[in-house]
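The following blocks contain the structures, represented as structure tokens.
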Structure P
Amino acid sequence: MKKSLGIWRTWALVVGTIIGSGIFTLPAILAPYGKNSFYGWGLATFGTLSIAFALSHLSSRNPREGGPYTFVNEAFGHYPAMFIAWGYWISVWVSVAAIATSFSGYMAIFFPVIADYYWLSALVAILVVWIFTYVNVRGVEEVSVVQLITVILKLIPLLIVGAIGFVMGDISDVPALNPKEEGFPTMVSGITLLVMWSFIGIEAATVPSDNVENPKKTIPRALVLGTLTAAAAYILATAGVMALIPSEILQFSTSPFADAASLIFGDIGALMIGFGALIAIGGALNSNILLSGTVPMAGAIDGLFPLRFKNTDKNGTPVFSLIFSSGLTSAIILFNANKGTLKAFEIMILIATFSVLLTYLGTSLASIKLQLKDRANGQPINFLTFMNSFLAILYSLFAIIGAWVIY
């Protein structure tokens, strides 16, 4: 089979999965914390890099289709791998629901009536899910081309608004807030869980490894480069929006980047940024829907999912897995439709983030176990790689604790 993912398309898969609805909506979610939210960004960036390095070690050691659960399967066996596979799959299709909900929120810039009726917002979200499901049914080659284009386009509005907002506004005026009056470690843990939503997707390059050129080198490079690209764009963009819009106003915005752009460029700028946000969110939908089909297909081949999920068409596309996953996504969008865009989005990202953090914890533990196995078999191991895996474990546990803080 021809491999269609080189270094830049693999990088685009990582960045495209990471940078999506999170950064375009999170400034509003984090606004109640003000300047304190940057502690969460810093910690999440450091922790995500440690997870990226752990995944890099695992993927360079033994790249296999399916990603995270395959590493756990090799390290701990069938049942832990089944737990990770199902948890990761749940996190992916719930992520698709959250991303589609954010897409609907930004569509309201162009069609304000969407914001007036929750059922219409849900309908728009479901429609865009099925549009990108159709793109994925066409095959990985088409998905990767769409992904590369949308990644390039999505970085432009982030960098423009972030840079100009940082210059026009005054970041020193952003207050350090603690709305729940929690202890500092508890507060930062809760913020980190919310911020971590924006980094979900670092593992994207490890899932379709059978389609990656020279996966032992390409996947680790794409993982680290993609994480650094996303982190730089995130921090600059968030600072720019927060510097422009007061926290008491920002926390109620369903399209904070468009609101920031309207202050910079006027109504035309808001429409341009809104269009850019839709492209960015669409790119994240594209890659996450790819994962929602690939993960259960690979899991079915290994006996972790029902056999029906491994069925593919003549091009090797897991059509049944894609359709089934998108059906579940549509159901959860409908279930949360009457809660409002921001509240529904927050509920979905908490479910998705908690599930994927368990996946990251499992893969980090697998990295430790497999390094010890290699050492017992007489193979040398890298001390820094070993210690990094411990940091990834500690970070995953710290962020998981944030789930209880949020609830």
Structure Q
Amino acid sequence: MRQRTAYLITLGCPKNLVDSESILGLLGEDGYLLTASPDDADVLIVNTCGFIKAAVDESIGVIRKLCRMKRKGQKIVVYGCLVNRYGKEFPGIKGVDMWVEGVSPMSLVEAVKKRTKKKFITCNYVGIESYPRLISTYPYAYIKISDGCDNLCSYCLIPKIRGQLRSRSIEDIVKEAEALEGMGIKELILVAQDTGNYGKDISGGKCLLDKLLVKLCRPYFHWIRIMYIHPAHLTEDVLEVISKNKNVCRYLDIPLQHIHPDILEGMNRPVVDYDKLIDWIRKEVPDIKLRTTFMVGFPGEKENHFRMLTDFIKEKEFDRLGVFRYSREEGSAACYLKGQVDEETKEERERNIMELQRKISHKKLQKMVGKTLDVLIEGKEGDIYTGRTEFDAPEIDGTVYVKTKSSLNPGDICSIYITSADDYDLYGSKP
């Protein structure tokens, strides 16, 4: 009997990538051959994103492309947030054989294995289980510590798409971390919808992120990185763990979204004194690098709101910063707010902030020239090696380009002398 083959494409965030790696691990355990070519596969799987319209459009585009390429005998299975968001109401795309809600990788694999004729597979939100994973990001790996979200930001559909907060136990996460360390993973990246809320559902309302970090700080990994922490949920205990443990990156991804109280209130986010918050973080961990994200064009955002935001960015000089335009999503509370901002204004505000941040980033990176930094080597482009410092997350932050006569391998951690910098990247050498 011929071995069945599977092809999978992942769209969206690292949390989706973790699910995809679990799907591939489970399929591999079940005897499927995994292929990088859709032409060679019996089953084509699309792990979709449905967070905002742009992600929905991308997912639909990929699905339709695969359907056009589909040959006789192939099955196309659509999984993930797109299915969660629209359910059975989603308009059919000719050629898709099965839609599976993105709740559990096992539910998808079971549906594929059974070769059911059901068109739509519904699943109940459950706790996060551990599955075998086919790691695709060596020398780093993401680890999902929770799923779902209880924050109810007015612009966001994640609670409807992914359900309420569901945290894994510390023991379960540590067990998976030990397995990843055994694979030679050098950097562990903690992800969730909000890492600052980790554990509140299983501890009676207390965040357990600091306790989890302590357990992970045994000498498993060179770096442990924290992503996606809500600014209202950062605790003194977490900062203390960062300051006392060398292998926790001096880096925090802390999306602020906006600074003006009126806009924060409309977003249904806590009106936090962000000025004091940023100063407090930098006082507790003086060498920390901060990444944040801001949204422009939220309903009701006027020039004075935007000016307050740009003044704040100039004053605080974030090390890494992303900005995105508000997307009016049907079903979100903000969709029905008055004062919707036109697309041209959103685009202009996005450009203004990114130009401002470009100058800030350039100035900050110039200060790194002449220093020697630890760099995690990830690959090679021609004769130049590429890698990252602890101050840069993969995919979204900068790269270090390394010239050397030495032979380096992915996963090597090298002391690199920084010789120059541009707006976002560093350049260095190793004797």
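Here, each number is a calculation from the coordinates, and none is a lab measurement. For clarity, every value in this text was computed on a predicted model and none was experimentally measured. Cβ atoms are built from the backbone, for glycine too; each structure is taken alone.
List of remarks:
- Structure (P, Q) behind the derived value 2.5 of distance in nm of label points 7 Å out along Cα→Cβ at positions 88 and 112: Q
- helix-only ellipticity at 222 nm (-39500 (n - 2.57) for each DSSP H run of 4 or more, over all residues; to 500) derived as -26000 - corresponding label from P, Q: P
- Test item: distance in nm of label points 7 Å out along Cα→Cβ at positions 16 and 312 calculated as 2.8, pick one of P, Q: Q
- P(r) over Cα pairs in 10 Å bins from 0, in percent, for residues 120-231 alone derived as 13, 45, 32, 10, 0 - corresponding label from P, Q: Q
- Source structure (of P, Q) for P(r) over Cα pairs in 10 Å bins from 0, in percent, for residues 296-375 alone, computed value 16, 39, 26, 13, 6, 0: Q
- Source structure (of P, Q) for mean count of other Cβ atoms within 10 Å over residues 352-359, computed value 15.1: Q
- Entry that produces 0.4 once distance in nm of label points 7 Å out along Cα→Cβ at positions 96 and 136 is calculated, selected from P, Q: P
- For 10 (relative contact order in percent (Cα under 8 Å, 6 or more apart), calculated) the corresponding structure among P, Q: Q
- Structures P, Q, by distance in nm of label points 7 Å out along Cα→Cβ at positions 176 and 392: label with the highest value: P
- Read-out Cα extents along the principal axes in Å, computed value 61, 46, 35, structure in P, Q: P
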